[in-house]
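Multiple structures follow.
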Structure 1
Amino acid sequence: MVSPSSLTLNWQNEARKFTNELKTVVIRGTLQERKRLIEEIENYDLVITSYDLLKRDIELYKEKNYTFKYIIADEAQYLKNSNTKNAKAIKEIKAETRYALTGTPIENSLAELWSIFDFIMPGYLFTYRKFKNIYETPIVKEEDEQAMAKLKMLIEPFVLRRNKKEVLTELPEKTVTVLSNEMNEEQQNLYLTYLARAKQEIAEKVEIDGFENSQMQILAALTRLRQICCHPSLFVEGYNAGSSKLEQCIEIIEEAINGGHKILLFSGYTSMFEIIEKELKKRNIKYFKLTGATKIDERMKMVDEFNENSNIKLFLISLKAGGTGLNLTGADMVIHYDPWWNISTENQATDRAYRIGQKNNVQVYKLITKNSIEEKIYELQEKKAKLADSMLDTKTKFINRFSREEIMKLFE
C-alpha cells in the first residue's frame, strides 16, 4: 500500500480495526530504520509506505527483488504527472496485480487519467503521445463525442465506481446548504477598490506578456480577492473592521454546539484559523486544529480523541492537509469556510464525516460572500459539475483547466 505520508498510520489503524489478523508494518523513520524494515518485509502481510519515502527507497526494494501479490496506490492522483519521481518509483515496484484508489482521476486534464492507467496497465492506453493525438486533443479541444465514447469504452471495464447511494445504503442523509453573507461597508469598499486595481493591472500584464506568462499574477490577484471575502486582515495590515463571513461562521458554530452537534470546519487558508481561534478562545470553545504542520502521530491522536471525546465539538482542518484519508464520523456537521476551485476537493473533505460508520444525518454548510469572486467560483463549480458522468458514468469532474475567458470573468 502506497499513500500520502499523512495517511500511512491511518491505513495501519484501519487494517488493525477491520483485519486484525494481518501483520502490518509502516516503512518510516531514518534511512537505516527503513532499510531494516524493508529487509524484513517477508515477515508481514501488509506493507505500508508513502510516495515520498518510496521514491527515496526504490533502490532498496529493487535490490531485494520483491514481487508483491498486490500493490495499491491510494490517492492515486499523486501519480497524475507521469514525469514525477512519485509516478516513476511506484511503476518500478513488481506486483501481480495493481490497483489505484482515487476520487479525482481527472482533476485538470486527461493526461492524469493516462498516467494512472500507465501504472495499473502499462501500455494499455498506448504511449502518451499517441493517447494525446487520438483522445486528449480531440476530446478537450474539439469536444469530439466519438473519441470520448471510444475512450470510455476502453477504460470502463477496469473502473469500479464507489457510489455511496448504491454501496452504502445504510448511510443517513446529507444536506448541503449554501449560506450567503454580505460584506460590511468597509470590507466591500476595500474589495471593490482592490478589484478595480487588479483588473486593470492584469489586463495590462496580459496585453504585454500574454495570458500564459501572466498566470502567477492572476492567481495572486484572485487570492487577494478571496482573502478579502474571508477576512481582509489576512493581508491588509491594520484592518480592524471585521468580516461578515467570520461573524456568520461563529454564529453557526455557537448554535451548533448548543444543539449538541460536532463540527468539521475546512478552509483553504491556514492563516484564517488564527483569526477564528481568537474568537473561539473568547467564547471558551474547545477545538482541535490540523494543518500541514501537524505531525502524523499527532493527527491520529486528535482524530481518535475527536471521535470519542464529547467535550471537543470543533475540528479546524486545512483543506489540503486534511481533506482526504481521515475518518471523522464523530462529526455530523461540515462547514466550508471558503469555496475551492475544484468541487471534488470539497466533496472529499465533506466525506471525512459522511462515510462508513456515520450514524447521524450530516449537514453541510458552504459560506459564500455575495457579489464577490466566491459567487463566481461557486458558479464555475456548478458549471463543471454538469459535466459529471461524461466519462465512466462516475461523479468525476471531467474538466480541463479553466479557460482564459472563465478566468477573466472572475474579475468582472
Structure 2
Amino acid sequence: MSALTEPADGIPEVVESERALAQAADAIAAGEGPVAIDAERASGYRYGQRAYLVQVRRDGSGTWLIDPIACPDLTPLAEAIGAAEWILHAATQDLPCLAEVGLRPRQLFDTELAARLLGLPRVGLAAVVEHYLGLSLAKEHSAVDWSTRPLPQPWLRYAALDVEVLTELRNLMGVDLAAAEKSEWAREEFTHLLTWAPSERAEPWRRISRLSSLKTRRDYAVARELWYTRDGIAAERDIAVGRILPDAALVDIARAAPSTVEDLPAGHGAIRRFARQWLAAVKAGHAVPDADLPVRQLPSEGPPPARAWADKNPVAAARLTATRAALAEFAQAREIPVENICSPEPLRRVIWTPPERWDSEAFAEALRAYDARPWQVAIVAPILEAAFADA
C-alpha cells in the first residue's frame, strides 16, 4: 500500500484576500462535476466550532485553501458552486461551521455515511481511502490548533490531501451503493442532511462531569452559575471551555461553597486567576430562592431504560426483543449497522407508547414523527407490525 503524501498540484497558497477569493470563485465556477469540501476547526483550543480553514477541490479547478478568518464571507464561493453536489466526509461535523461563512449545500454526498450504509468495518476517511484506493492517508494533524497563523506547510499539505481523492471515492462508492441496491437509501439520507442542524440542550450545564456527586439542589444551583461563568470567560477570551477550568474543578468549587479567596480550593491556576468571577458565581447560586432551585434529576420524558422493561411492562419488553432480533437479522443480511436502520430511542418510544392501530401504516406514521426516512420506515414498520402481532 502506497502513501498519499503530496497533493497532485502541490500545496496551494492560502486565500487571504477578497481579490484572491474572487479568483478562487472564478476557478471553481469554471470547473466541472461535484465539489469536494472540508473544513478545519480548532476544537479543544478555541471557543465554539468556527472554521479556520476551508478546503475546496473541483475537477478542472484544482484545490483551493481559504482562510475564513481573513475572508469571513464566502458568498462568492457559494455562488460559484451553485447547485453542484458537495462531497464531504462526516458532513454533520462541518455543515454548521460552513453555514456560518455562507456555504450551504443544495445537494451533497457524505462519504462517511455512505461507508456506513455499505457496511464498511471502519468509516474514518483514512480507512475509507485505504479500502477503496489502497492508499494510506496520514491524519497526524487532525487535532492541531487550526487557528494558528501562519499555518505551517505540513498542516496545509494535510488539509489539501483531505479533499484530494473525495471525488474518486464518491464515484466508486456510488457504484457500490447501486450494486447493493442502496442508492435510494443514500439519496434520502443525504437529502435529510440538507436540513440537519445540531440539537441544543435546554440545560447544557447538566453535562458537567461528576455533577451527580453534589448532594443538594443548592449545590446544583452553584454549579450551574459556575458553568455559565466559565462559559462567559471562555467566549470572551475565545478559548476552549476545558482550557479555562476543567469540570472537576467546577465541582470542587461548588462543594467547597467558598465566600473568600482563601476558601477556594487549590489545584488549578485558573481558580485563583478568576477568583472574583468564581466567588460571584457561588454567591449568585446561594441567592437563588428555594422554589427556583434546579432539581437534581430531570423527569424522564421517554420510556424507562430497556433493562427495566421486563419488570414494568413484560409485553413491551417482549415486543422490543422481537423487533431488535428482526432488525439485527435484516442488518446482517444487508450489511448495514442496525442503528442506521433505526435509532434506538425512536424504536423504544414507539414500542413503549404504540399507536392505537397496530398495522404497518400506523407504525409508519409514528416513525415519521421521529424523523425516520422513507427507506427506514419501509423496513421497520412491517417488523413492528409482526412483533405486535406475535407478542
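Quick look at the numbers
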| item | result |
| --- | --- |
| Of the structures 1, 2, the one that -0.59 was derived from, the read-out being log10 I(q)/I(0) by the Debye sum over Cα atoms at q = 0.08 Å⁻¹ | 2 |
| Which entry (1, 2) yields the derived value 1.2 for distance in nm of label points 7 Å out along Cα→Cβ at positions 84 and 292 | 1 |
| Test item: volume of the Cα convex hull per residue in Å³, for residues 180-371 alone calculated as 194, pick one of 1, 2 | 2 |
| Origin of the derived value 3.1 (distance in nm of label points 7 Å out along Cα→Cβ at positions 188 and 340; candidates 1, 2) | 1 |
| Structure (1, 2) behind the derived value 20.1 of mean count of other Cβ atoms within 10 Å over residues 44-51 | 1 |
| Which of 1, 2 leads on distance in nm of label points 7 Å out along Cα→Cβ at positions 52 and 380, largest value | 2 |
| Highest-scoring label, criterion being distance in nm of label points 7 Å out along Cα→Cβ at positions 132 and 324, among 1, 2 | 2 |
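Read-outs throughout are calculated quantities, based only on the coordinates presented, and are distinct from any laboratory measurement. Keep in mind it's a predicted model, so treat the numbers as computed, not measured. Cβ atoms are built from the backbone, for glycine too; each structure is taken alone.
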